[in-house]
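> For reference, the structures are reproduced in the following blocks.
Derivation of every value follows stated rules applied to the coordinates shown; laboratory data play no part. If you're wondering where the values come from, they're calculated on a predicted model, not measured in any experiment.
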Structure I
Amino acid sequence: MSKPALAVHGGAGTIFRSEMTPELEAQYRSGIENALRAGWAVLQANGNSLDAVDAAVRQLEDFPLFNAGRGSVFTHDGQNEMDAAIMDGHSKKAGAVAFIRNVKNPIGLARLVMERTEHVLLAGEGAILFAEEMNVELADNAYFYTDNRWKQLEQAIAAGRVQLDHAGAVHPKPIGTVGAVACDVNGHLAAATSTGGMTNKKFGRVGDTPIIGAGTYADEFCAVSCTGHGEYFMTNVTAFDVAARMKYSGLSLEDAAQESIDHLTKLEGEGGLIAVDAQGNISLPFNSEGMYRGSVNSKGETAIAIYRQ
């Protein structure tokens, strides 16, 4: 039997210490901690990795400070459009959704796509109709409204820019997502990722989150959830790249994950990822100022961090 392990992230990017009050940092840490508790409870009860990442990401989606679910940013027309993906490394099955609105927990809908359809990705009105068919819990626009996100929209409109969460005021870059990866007692791996997209988005842009192999991936070697400048993660198929380096080059999880991020750094792509392998090893590399992250290793030891150590 393998040793269970879990990691979660709340996005990477330009996270300035000067703009982080002790009270706000405590709130972010509590959001990460709640997600870890939810996922770890599943693993401690000998539950499977898919249920663990599902439970962890639902917590992150319910937490208003992260750019997913309830905390999703606003598009140019004042709407919340969300993407999510989940993948079971044991079965190689995956499900994803894009351009969905009013779905309280997008990760749950992504899982239903995986388990109840023959498809991998559903988008827009079709995905919403599927949610209604599946009696997925919906929420009105007021549920997704937060003052912080609305102010971000107003600032982005005034500056004439499009941005994602955790983008610096001086040099805004497109960063912002939540995710989880897990290994269960059977060595089965799973990954889940969810995002609220881009502040002030006008066009039909989809990032890496719902693209299997780009922002989310799991197989027998590793499970990966990415966060960062989505275009770079898509063109470099970063989530799969970690698994490929392990499979074809025989690299350890740590080396494979770091090499994938180093490759993005050379291309000036910013962000990070969380990854776990079938032995319960965890890797959390990033090249940005910070990444909201937490993990519980195979010894049951919990670690939560925001900035570089």
Structure II
Amino acid sequence: MVKVLEAVPNFSEGRDLKTVHALVEVIAAADVDVLDWSADADHHRSVVTYIGDPRDVELASIAAAAFALEHIDLTVHEGVHPRVGALDVMPFVPLESLDMADAVASAHRVGRSIAELGIPVFFYAHASRPTGRALAELRRGGFERIQGGFPSGARPDLPVAAALPHPTAGVTCVGAREVLLAWNVFVSGIHVAEARVIASLIRERDGGFKGLRALGLRLVAQNRVQISMNLEDPTRTSPLDVFAVIEAEVVSRGGRVDETEVIGMMPEALVLPGTAGRLQLPDLGPKRVLSRRVAEHVKHVSERTVGHTEASDITE
């Protein structure tokens, strides 16, 4: 039985590609399958997606945390995306022959190891106790809000006595969750203030779509306006429905939707016929489809295991 765990860490570095490349190499060295990585200068953020046996994924994640601690300094970091850590977010997703309890166990083991590096850890989503702590509440105000100490009632889970974040690496949010959709919609012809109004209309926190987090952002380097979103369950809340509201609101304000960008891997909800065209999503190809890559990984591991068994039989 092949077990597959996914990790999708977000790092507060999106401009120094040499550092990002080195980070990806550190992760890949742990015998995991790196499916995708991306870096954004305006967000000043990079996202890496990798899968593998839970133990390998855990080792890769701990190595990534150590790398971020050494190479990323939040005291000189500026970007449009909220962040509280050099390794800002470390979510684990159960994919093959695993359940959420397995992902939670991995999150807790990795969280303990990150805390041992001297970085306070907050657990979120299924890994928190009680479950369901939201990332938004942990990152509100960013690193600057916690530099002088943690607000009352917002102390990290590990170490339990931590009174301050790490001076340069901040804190890390470690979670366990289901597959989500991280995506951005680029718009033109409207101001960023209007994009923020639209983000407020559609996000769950303000009465919008269930499981949707959204921000309206101005990307200076690209000279573009973006509605940046995470959709927690794209099988329950249709990305097409979200996009339709965004498009209608943008057009009503005299603007237009230019394109959609997916960060990381595409969940099945985006593989349906006609979906990519309706969302103005470029053809990302089969390598960006999560289910396909997981199936390929399982096949490869199974074949490798059979090969090792046959070789052992021959040498006995």
Structure III
Amino acid sequence: MTETRRPRRGGGGGRGEQLMVPEPEFESYYGRPIIKEPHWKTPDVPLYLFLGGMAGSAAVLAEGAALSGRPGLERVARLVAAGGAGAGTVCLVHDLGRPERFLNMLRVFKPTSPLSVGSFILAPFASLASAAVGSQLTGWFPRLGRLAGAGAAVFGPPLATYTGALFANTAVPVWHEAHRELPVVFGASGAAAGGGMTALFAPSSQSGPAARMALAGGTAELAASFAMERRLGELLAEPYRTGLPGRLTTAARALTVGGLALTALGAKWPLARRLGGAALAGGSLTLRFAVFEAGRASARDPKYTVIPQKQRARARRA
């Protein structure tokens, strides 16, 4: 908005400015939502967020296991990566409604669109991860299988984090204002899920790297999520503390803390490591639902859009 200003006369040689038009007021029409609630489906999208993060981190873990000579761990991690990518693709296509809509997103690459970039990450990742696990299970084309596994590991970290950038690129208040932390939260949560799920099924003698990834991911997830709420402030952090999103956030943190404790005990008790891996994966899944539902709640209530706008207007005046 362009504002016209005129000099204000006053004594003492001072000179100020006076607005010719009043400052804009941000109000909602009869309390109706100002922005549209995300049309993404549940549980399709939260499941896709979880499965993509888990698959991406598992692909990195699988490549590390291959390089360090842990075939049992490698096999399980490749299964987790390929299975997560396949199931995540099914969830995404179901949310889109028709398979051809996903294929249409691959027709044009738009670097400025997180959705377009994500499509070009998911498609090659799923293909490479499937080729790597197929070679691992059948023994066919081992060199091509290793190359495919290395390629999946390259696409793994972007797959685990791009959805955070996708959410932050929307107008939903609690997602947009968390644009710095959300990719970190999703990436760390993916590491907790991928490491935890692999530790759950891998041979106990080889599951140490998976447990360490799960521990690092779970710890980083807790730290990043608390930092995100702190930077959002009292108002925008409110959806994460009330209603259904609040209950989901509490459950996710309880599962993550319990999973970290059990995984730390896993060096002495292998069963504790498996239970801890399952708890960390469950915490990651619950966190994705919490973030998704918090965004929907903030889009429905106009105060989460109006009040920050007024605060920014006051800051400009100051």
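> Output the label of whichever structure in I, II, III has the greatest value of relative contact order in percent (Cα under 8 Å, 6 or more apart).
Comparing I, II, III by relative contact order in percent (Cα under 8 Å, 6 or more apart), the maximum is at I.
> Quick check for you: by Kirkwood radius over Cα pairs in Å, for residues 83-186 alone, which of I, II, III is greatest?
When Kirkwood radius over Cα pairs in Å, for residues 83-186 alone is calculated for I, II, III, structure I comes out on top.
> While we're on this one: If you work out mean projected area of the Cα convex hull in nm² for I, II, III, which one comes out largest?
III
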